[in-house]
Structure I
Amino acid sequence: MVHVLSIWFLVAAFFGAGLVNAIGTSEARSGFVRWGYPRWWGIFTGGLEILSAVLIALPVSRTIGVVLGAIIVAAALLTVLRHREYSHLAPLSVFITLIALAAASS
């Protein structure tokens, strides 16, 4: 049961984050630029997050999706720590927990 819930929460989390980044709210866009990324980086990141959600949702590609998601979260974590914007650590910790649960229970 924990496995199924963690998978679907992870799918929802990556899909939601992907939509926010791909649509490019003003806060998301300004964050990427402030961190030194090009303006289009949010769209690219959002696309990768949505791709990760789709891959995780499909059993045949779940492992690839979790690995892709872990890479995305690791890059986000390094960016947040490098720029000392610790307020972003709480959402990232949710992603890390869900990835750990999904990986441990599979």
Structure II
Amino acid sequence: MVRRHAGWTHRVKVTLHRVDGEVTLDVPPGQSLFQSIAARHRGLITALCGGCCVCGTCRVRVLGGDPGEMGPDEAHLRRQLAITDPAIRLACQMRPGCGLRVDIIQPE
């Protein structure tokens, strides 16, 4: 979802909570959270499938804000992986519409 005001679109601010502090980045309209993180902070997030909603390794825990609506592909993969916590989302499928605060979950 892209927020519009008087014909303008704006980037969404996302704060990534990390052990060593926080990083804030802007997610451009239409770009997934994974794409934004990978483009600016290579190595900070893992997605073995390249962000194609196949592996589930790009998990984040939503700490605050609105992550956007969950689509059918993400819901299907979450069921396959037995992810029941509603705060756990896949960064490759998230297109946040407003400010968001997340914790990146590293795969084991």
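What follows is calculated from the coordinates using simple rules that are stated; it is not laboratory data. Source: prediction; values computed, not measured. Cβ atoms are built from the backbone, for glycine too; each structure is taken alone.
Before moving on, here are some points about what is shown:
- Structure (I, II) behind the derived value -27000 of helix-only ellipticity at 222 nm (-39500 (n - 2.57) for each DSSP H run of 4 or more, over all residues; to 500): I
- Test item: relative contact order in percent (Cα under 8 Å, 6 or more apart) calculated as 33, pick one of I, II: I
- Structure responsible for 2.7, with distance in nm of label points 7 Å out along Cα→Cβ at positions 26 and 98 calculated and labels I, II on offer: I
- Computing Cα extents along the principal axes in Å across structures I, II gives 42, 34, 23 for structure II.
- Structure (I, II) behind the derived value 4.3 of distance in nm of label points 7 Å out along Cα→Cβ at positions 10 and 82: II
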